[in-house]
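Read-outs: derived from the displayed coordinates by stated rules, not from any lab. Not measured: the values here are computed from a predicted model. Cβ atoms are built from the backbone, for glycine too; each structure is taken alone.
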Structure I
Amino acid sequence: MGIEQMSAIAHELGIYVDEESPECQDAKKNADSITAEIQDILEYKEAQLPLQGQIWKDLTRLEKEEFRLRKVGSEK
């Protein structure tokens, strides 16, 4: 069962759900328009999320190494 179906059932039962609010409706339209234009997911991620790729992995590895060195230095 999808969110839309759950929202419809909740509405029938008299339960207000956020998905019925104008803000949520606008956000859903915006999200749908963005995702509709994505053709190649990997290409989109590289363009829109540059820090999620190899650069991020390298930075994280360096930060972990720096933390380990600080920890070793403080133990002596």
Structure II
Amino acid sequence: MNILERYHAMDYGPAPEARNEADAWLAARDFSKALFLGGDWKAAAGGKTFDTSDPSSGKLLAKVSDAGAADI
């Protein structure tokens, strides 16, 4: 069986992971201080963040540090 035949023979179904696990993991973290610079986690120098959302629902997932030139 070649790769294309295997691809067409695959079974599809719901993902075994529960979404609530990923949501709980995201909620437990502060991504506003999520720049790893110089060996440390820190917020962007300008203090700016941006929203990142779930494209399927539009639900806010996290506010993420928005790095700029001062962070380099």
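Comparing FRET efficiency 1/(1 + (r/R0)^6) of positions 25 and 57 (r between Cβ atoms, R0 = 35 Å, to 0.05) across I, II, which structure shows the greatest value? Kindly include the intermediate steps, with their values, before the conclusion.
On the way: I: 0.40; II: 1.00.
Once FRET efficiency 1/(1 + (r/R0)^6) of positions 25 and 57 (r between Cβ atoms, R0 = 35 Å, to 0.05) is worked out for each structure, II has the highest.
Which of I, II yields 0.25 for FRET efficiency 1/(1 + (r/R0)^6) of positions 1 and 33 (r between Cβ atoms, R0 = 41 Å, to 0.05), as computed? Spell out each step's value before the answer.
Details: I: 0.95; II: 0.25.
Computing FRET efficiency 1/(1 + (r/R0)^6) of positions 1 and 33 (r between Cβ atoms, R0 = 41 Å, to 0.05) on every structure in I, II gives 0.25 only for II.
Which structure, out of I, II, was Rg/Rh (Cα atoms, Kirkwood Rh) derived from, given a value of 1.32?
Derived from I, not from the others.
Give the label, chosen from I, II, of the structure having the highest value of distance in nm of label points 7 Å out along Cα→Cβ at positions 9 and 41. Each step should come with its number before you reach the end.
Numbers: I: 2.7; II: 4.5.
Across I, II, distance in nm of label points 7 Å out along Cα→Cβ at positions 9 and 41 peaks for II.
Upon calculation of helix-only ellipticity at 222 nm (-39500 (n - 2.57) for each DSSP H run of 4 or more, over all residues; to 500) from the atomic coordinates, which of the structures I, II produces -6000?
Working through the options, I get structure II.
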